[in-house]
Structure P
Amino acid sequence: MAIQGPIPVTFNQVFPHGCYAVGEVEPVKDFEASSNGRFVQARDKHTGELVWQIPVMDADPSLKAAQKTVAVKVLSPVQPVPPAPVAGLPITPVEFDGLTITPYVNGSGRLAYSIKATQMHAPRTSAKPSTKEVAA
């Protein structure tokens with residue numbers, strides 16, 4: 001098979017309706033290296049970068065409640081900082097760059113995906129071109 005390792009995807013492919021940060025950025029524990037109360041942070045197997053994670057809520061209205069929250073792992077040498085909260089919203093809109101997915105079979109035998117990113121930032125606003133013609 002030609003595809004090996006993480007599969008590159010765009011933010012809009014994974015979260016076409018957007019997503020919202022619903023928790024804090026935390027380091028991911030390397031369970032094999034951590035022992036006797038000593039915490040060792042995980043490093044990505046392909047890049048060697050430290051691995052952090054943040055829970056996000058998928059804004060897709062067709063998802064069931066149990067499917068809405070997923071963890072996105074962010075690969076970064078320093079702890080990523082979520083975007084500033086938006087006034088009047090109880091949750092923070094967020095976007096990711098450098099996304100990859102890795103499919104795997106979870107403990108219950110179902111297909112699942114690990115989502116990784118290289119950057120986290122506030123949603124970009126795109127200026128839409130005017131559809132009105134300018135009279136000469």
Structure Q
Amino acid sequence: MTAAGAEPEVLPIAGDDDVVRVRQLVRTYAQRVKLSLVDQTKLVTAASELARNTLIYGGGGAASIQVVGDGRRSGVRAAFSDTGPGIPDTGLALADGWSSGSGLGLGLSGARRLVDEFDLDTEVGRGTTVTVVKWKR
């Protein structure tokens with residue numbers, strides 16, 4: 001997969017207002033590549049969950065959003081990174097219904113179901129990066 005445009009746009013995630021800004025930027029990119037309204041909603045929902053996780057569980061971090069292409073299609077890639085505590089058990093964290101906090105436990109698993117590609121890179125003590133891609137159909 002190669003970048004189909006400019007360098008990624010990076011937004012800090014340090015508060016609730018930043019989560020809103022990330023959601024708005026992801027929607028702008030989804031519209032730019034002409035994702036269907038349903039796919040726009042799925043991507044924006046996943047991005048909102050992941051940005052909120054970055055803030056709450058990672059202590060803040062950054063989102064990186066860009067248009068990507070693989071030679072046949074275009075899409076949007078969004079990566080959410082933090083330098084928080086990391087996830088000790090990724091299998092458990094990706095299971096429906098599990099939460100390390102008081103939430104419903106649908107953040108990571110729900111986000112994974114809403115996108116076409118999902119990558120979780122985490123290490124205890126180093127932090128977490130979750131990268132998602134939604135392709136135009």
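Table for the structure above
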read-out: Origin of the derived value -500 (helix-only ellipticity at 222 nm (-39500 (n - 2.57) for each DSSP H run of 4 or more, over all residues; to 500); candidates P, Q); value: P
read-out: Among P, Q, structure where mean count of other Cβ atoms within 10 Å over residues 40-47 as derived comes to 21.6; value: Q
read-out: Rg and Dmax of the Cα atoms in Å derived as 14.1, 42 - corresponding label from P, Q; value: Q
read-out: If mean count of other Cβ atoms within 10 Å over residues 72-79 is computed and equals 20.1, the structure in P, Q; value: Q
read-out: Structure responsible for 17.5, with mean count of other Cβ atoms within 10 Å over residues 48-55 calculated and labels P, Q on offer; value: P
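Coordinate-derived values only; no laboratory data. Note that the coordinates shown come from a computational prediction; the quantities given were computed from them, not determined experimentally. Cβ atoms are built from the backbone, for glycine too; each structure is taken alone.
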